[in-house]
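I've put the structures underneath this note.
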Structure 1
Amino acid sequence: MWRISRTGRIDRLVVFRAREGGYIPAGELTFEGGGHQRLGRFVYAASYLARSEKTPLDPIGLPLRRGSVAAAPEEVPLVFHDVGPDGWGKDVLVRAFPSLSLSMPEFLALGGLGRTGDLAFGPTPEGPATWAPGPEPLLDLPRENDDLEALMAAAAAVEAGDADGHHFKLLFRGSADVGGARPKARIRDAGRDWIAKFPAATDRFDDPRVESACLDVAEAAGLPVPERKIVEAGGRAALFVRRFDRSEEMRPYAYLSAATLLKQPSMRYGTDHTYLDIAAAAQAIGVRGAAEAMFERLILNATLHNTDDHLRNHGFLDRGGGWEIAPVFDLVPHPGQRRHVCAPARGIGPEWNPDRAFDAHVPLKIPLRTAEAIRDRIIQAARRLPAFMDERGVTVRDRRTLADAFPSSIGFNPA
């Protein structure tokens, strides 16, 4: 049974970690206080610490040790924000359960085994579970293979503030534990698991199609990218991105964001950290080639005018052989934004300027010839953007919207 306070709040969560054959208890989260955000503490389970193959949930923020760790000023340690819902998922839950007071313990408990990463939660050490609070009509949960057109319509209704119980039924399981700010849902298609990214009401162009074309550029430039495809429903396009935090057999991989590694407050979007800081944190947890990989991403983001490069848009995976940088994701031009969220390095400002971004090769200690080869490879791939847009069905109108988004070096022609 879930341990619930008199005010209907969850006071305890057992934390599980995926291992061969299922989930094992890794620790416990407990919560104290009566406010909306309470004091949370985490402690590793003695049985987990006794395992020979144990690894920390967060090698920097939660190293393996006995005794509890206070999460303050956060409600939970930052690693749990990486496996819980972000803006979109939280919005779905808050609107779906208006009578409940929800914060991170409840958000985590309302998710299932499909969440990002290899962690899960439950009321007892016997196994993970999904919290089912009260006599809500949403307890009749849908499956993840719900009709795409219905999911897209439900997402649009939530954005417009017109959603009812039916819409939330469709979105609850597929969206409630998905991170990110844009409307999306987990979905199963052709025997595989994907994140379906939907158009948003505020989009200036067909975001799913353009993002797909930008990911094509990244792949052509030699960067790791997830499998993806455009799926149409109801006259609109959704971008299906294959989950990279799962093996072919759907075994979960551990996941951490750069925000967690750099101890960025969970509610903060802007940052004083830089690409150089991300590379240093990656090297500290054993990522090989971190400096060159982050330089590649910096030059790619600057070339494609992806200024929404905040710390949660950089991730790391552990597939069982140590930490590595996750594939590129959330790669979309932002022509109205003239500043990156992350500056290249100390002394190099965050203004959108591909030439200044290139200067980061010096503090990243990347030889000039190597840096030039990386830049040339990315520019050559970006010059193929019109062809990729053709393949993804980006309209001439949308291309004209993006006409001034890119640097002159790629020679983008919207015609």
Structure 2
Amino acid sequence: MKTTISFLLFFACAISNAQNINTIVNAAEVRRIETVLASDSLQGRKVFTPNIEKAADFIGAEFKKAGLKPLGSAKSYRQPFAMLKPTLVSLSATVDGRTMPDGSVIVISTQAELTVNEQSSFEKVTVGAKDNFFSAAIGAIQSGKNTIVFADSSFQNNFKRLAYFTRQVLSGSPTIIFVAVGEVPKQYSFAAKQTFETLPLANIVGILPGKTKPNEYVIFSGHYDHLGIGKAVNGDSIYNGANDDAAGTTAVILLAKYFKALNNNARTLVFAAFTAEEIGEYGSAYFSKQFNAEEVKAMFNIEMIGTESKWGKNSAYITGFEKTDMGKILQANLTGSEFSFYPDPYTAENLFYRSDNATLAKLGVPAHTISTSKMDSEPNYHKPSDEIGTLDIANMTEIIKAIAVSSLTIISGKDTPTRVKE
């Protein structure tokens, strides 16, 4: 007979002389935190608004109540960083002696003046007509290298959408140039001038120092930003983001409280609520640069766990399942329970590199996203209807417990997942 996650966690807590997890991770607490983060008063937690600052203050207060310490020498849980909003002053581009028309070149750069030609030390990427343009674009942006992407002219219509998602640039980011030319030309020249507005943002980060392996890190994360106020649907214009990703942030807060109660983590545990995921995963990109990737032993990124997965209750999937053995470790730790982790069934969506785990995963860290979102049929995704009333709070509570118990051998240092090989 299979036992429940609640029983397994009760047993685990009893062994470690900690209090029953059900007093920490329960439906009432999940609902309490969700109710604040997904409230109309926060108006969808959009970046660069006072409302996301309110969310940040709330998360920081919860971290303080959990007994977390700030990261490194920080004085607070805020991890501030800057983004730059560029205004293009001028752009000229020639390819094999031909002047490129307006809209056929996009420059993403933090340089006020930029000149690039075939002699410049830039990576070169080509995207053919049958390739996935946005996968290539994301790969170039996340590569950390100065890159020119030569894309088939059929993708030029996608440039406007790409420009929308790169309206802000993380300070210090490399230069990425997109050109509507399907192959690398013999000669080319791009010259751009820009001005910038500085936009402050902050992740919210707290830690539980490791008892015996303090320089080895295990990260639990979710993003707390969402879309804010948008086009009204049935009279509702607030995109609350209860599932995306107040659900993940709620999990991070409750996991912090649980592991603090256990108080036996060998490795240092890092709890991070990222900002700016919805506009390009900039918060996690900055966060990741603050760590030596070799010292990060695992990352649990939690994204949209408020609804049932395609397999029903007591289940979730892990993106990039096949890239490390982390998923197998987690499932082994749940042996005898009713809960199951599955490989990501939406591989065509390239989810492994589309969430906040991506930057560290590209550096080899076993960094995976845990989700239940049905990417082919999630009715409230990026809609005003993504409200707390659409969530399965009881099932979400069990998912958080499953993440807690499945991670115990990694936290203790008994298990170390294999690295991502790319």
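Bear in mind that the values in this text are calculations on the coordinates, not laboratory data. Small disclaimer: the values here were computed from a predicted structure and weren't measured.
I have -0.32, -1.40 for log10 I(q)/I(0) by the Debye sum over Cα atoms at q = 0.09, 0.19 Å⁻¹, for residues 208-359 alone, calculated from one of the structures 1, 2. Which structure is it? Matching structure: 2. A value of 7, 29, 37, 22, 5, 0 for P(r) over Cα pairs in 10 Å bins from 0, in percent, for residues 104-327 alone, calculated from one of 1, 2, originates in structure 1. When relative contact order in percent (Cα under 8 Å, 6 or more apart) is computed for each of 1, 2, the one that comes out at 21 is 2.
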